[in-house]
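I've put the structures underneath this note.
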Structure 1
């Protein structure tokens, strides 16, 4: 069983400018590459777990999202970091269009994407870490049995009942990677 570092995308890997799907609008968060290098040194595999309601809303396509994800992974690779896989949920329960309008088990706060990664890569979720900037990230991690949850301060409303390490930026999260 291997351990994983799960990262939300928007707000953790890149600045959340809202529905980012073009590399021209993709701005990496300061410190994300150093954090990932540290995690790899400590034996973690890196995964991205991201809700992408922009697909459901018709703002961009799955192929546009995958193209951006491939580019993002190449930027990590050029910094010596391998991202195992990017898991994404294209659904929205109320604002989606056509086949994307549905409640599902993959959209955070549901843990479906984490469980999928765990099954595909034989991961030890209890030894894994999830870093996100929304309450739904922490809820998904908790539901999946991930004990080490790191909530980065963000523009989103936080529920203080959520159990997580709280940091003001991504560089402070390295303190909780062991």
Structure 2
């Protein structure tokens, strides 16, 4: 029987590796899925991804745990939005964080990082991306043991609605 555990992180270096390591080790996973494109995992070309995803990937490799990526190629930014726009938003969000990254797994905290008047994501593209991520997960997930899925907190509602048997420990 497969036990699926989904943990949300905060990107941009906000999730401490030491805390994520404790979480990973506590579940003793047989497989770890990270928000990295699987072809980049295969090529070991992961440097451009969020630091906590790189850490989880490297931790799995170092510890002999099966690891795969489930991210999608779909760009979710609205037309005209640049990486610099995204970086400015991240810097503003960092100023709002007053608590542990784990708290952002809770539904009541999901809007804490919203900045009034700033919406850089095309929500239709985001939906398509999440559906693609779900398809990728379903293709690569093992059929027994403990599977730990590590994703950004912003995807937790989608996965909660679409992976019935998953456990969300920080919800």
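Structure values in brief
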read-out: For helix-only ellipticity at 222 nm (-39500 (n - 2.57) for each DSSP H run of 4 or more, over all residues; to 500) computed as -8000, the structure of 1, 2 it came from; value: 1
read-out: Origin of the value 0.6, where distance in nm of label points 7 Å out along Cα→Cβ at positions 14 and 54 was derived from one of 1, 2; value: 1
read-out: Identity of the structure behind 0.65 (criterion: FRET efficiency 1/(1 + (r/R0)^6) of positions 46 and 94 (r between Cβ atoms, R0 = 25 Å, to 0.05), calculated), options 1, 2; value: 2
read-out: Comparison of 1, 2 - label where relative contact order in percent (Cα under 8 Å, 6 or more apart) is highest; value: 2
read-out: Read-out mean count of other Cβ atoms within 10 Å over residues 30-37, computed value 17.5, structure in 1, 2; value: 1
read-out: Computed 3.2 for distance in nm of label points 7 Å out along Cα→Cβ at positions 22 and 110 - originating structure among 1, 2; value: 1
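Quick note: the coordinates plus some simple rules give every number you see, no bench work behind them. Quick caveat: nothing in here was measured; it's all calculated off a predicted structure. Cβ atoms are built from the backbone, for glycine too; each structure is taken alone.
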